[in-house]
Structure 1
Amino acid sequence: MTDPEPPARFTIFSREDAPALAESGMMHFEPFREAILPVLGEVQEAGVFNGEDARVLFAMPGFSLVHVWFKPGYPLPLHSHDADCLYYIVAGSIRMGTRDLGPREGFFVPAGVPYSYTPGPDGVEVLEFRNATSFNFVNHANGLAFWEKALETVRGSQDIWDRAEMPVASGAAERS
């Protein structure tokens, strides 16, 4: 992907007009280990992509903003990117290690540092601020145990994900 043109001064953006991250060409996947490819294929066929919605809200040379909605329990593997990223939780919650984080909290992940989190019972709405418009996804969940559990989660979550609604931040003002 070539760097997007800088905006002409003032720019307004909306999630409804934002392209899907998967279609934007901004994120590219590094090859996964051969041993996990068969179960990874099953996870995809079972509907893992029904559990997330990522949109590029804004991009200009050296800066991007992505809005991500992970539905409840989405199995996000341990992974890293080659760009720093600042995460801000708008609504819902995550479990990261032994920490629970919710609205108006966030975390910073330097380039190359592996991380993962689990969306909470209402899912999570996250803003991802990066100092890049092109970045990779390096999978660090190389054991079959994670992917077999992910397959079980995805198969058991389809009804929940079909009915899921984006979480609303507590105290969020209603739009008229």
Structure 2
Amino acid sequence: MHEIVTSRLVLRPARSEDVGPMHRILSDARAMRFWSTDPHPDLATTAEWLATMIGRPGDTDFIIEFEGQAIGKAGAWQLPEVGFILAPDHWGKGLAHEAMAAIIVHLWATTDASCLTADVDPDNDASIRLLKKLGFHETHRAEKTFFIGGRWVGSVYFALARPTPRPALAATGPAQ
């Protein structure tokens, strides 16, 4: 698995030393408000979660590193579904967009997925805006898809079709 480098981020494979930074995110109720599970109650829960990312075959799921610190995760845990989570201190800086834009390009280049999908809590306006900005379109909605924090939440489903290849440009030089 390799790294993806953007203007501000390094998207890299998960490592065991990511457990502390990822626990700070995954135990934060603000970050987990729209995630598919409750906040992690302890470091052991995060260590188990992280272990599923470490050494996985494929090149689709990444830790987001900003200024040398792990600040989130983005990618496809299981193709074609993509997702992301970012430490609340880094919200509103365009970092999730930057990470996901790079990951989408990477996934098109390295997989044969015909589309990418995302499942978002209907109340998560920021993620919905981000997905739309990345070109995803809403396909449908469902109620009571996750039971989190003692309540049922629904899902808004999004899809992004693989871009069709662009036609080759005609030669502009003199005819032979």
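Computed from the coordinates by the stated procedures, all read-outs in this text should not be read as laboratory data. Everything numeric here is computed off the predicted structure, so don't read it as measured data. Cβ atoms are built from the backbone, for glycine too; each structure is taken alone.
Match the computed value 12.4 of mean count of other Cβ atoms within 10 Å over residues 16-23 to one of the structures 1, 2, and report its label. Label of the source structure: 1.
For the read-out semi-axes √(5λ) of the Cα gyration tensor in Å, a value of 26, 21, 15 was computed from one structure; give its label from 1, 2.
It traces back to 1.
1, 2: which one has distance in nm of label points 7 Å out along Cα→Cβ at positions 24 and 64, as calculated, at 0.5? The structure behind it is 1.
When mean count of other Cβ atoms within 10 Å over residues 96-103 is calculated for each of 1, 2, the greatest value falls to 2. Out of 1, 2, which structure matches 18 when relative contact order in percent (Cα under 8 Å, 6 or more apart) is calculated? This figure was derived from 2.
Where does the value 12.9 come from, among 1, 2, when mean count of other Cβ atoms within 10 Å over residues 32-39 is the thing being computed? Please list the in-between numbers first.
Values: 1: 12.9; 2: 16.0.
That value comes from structure 1.
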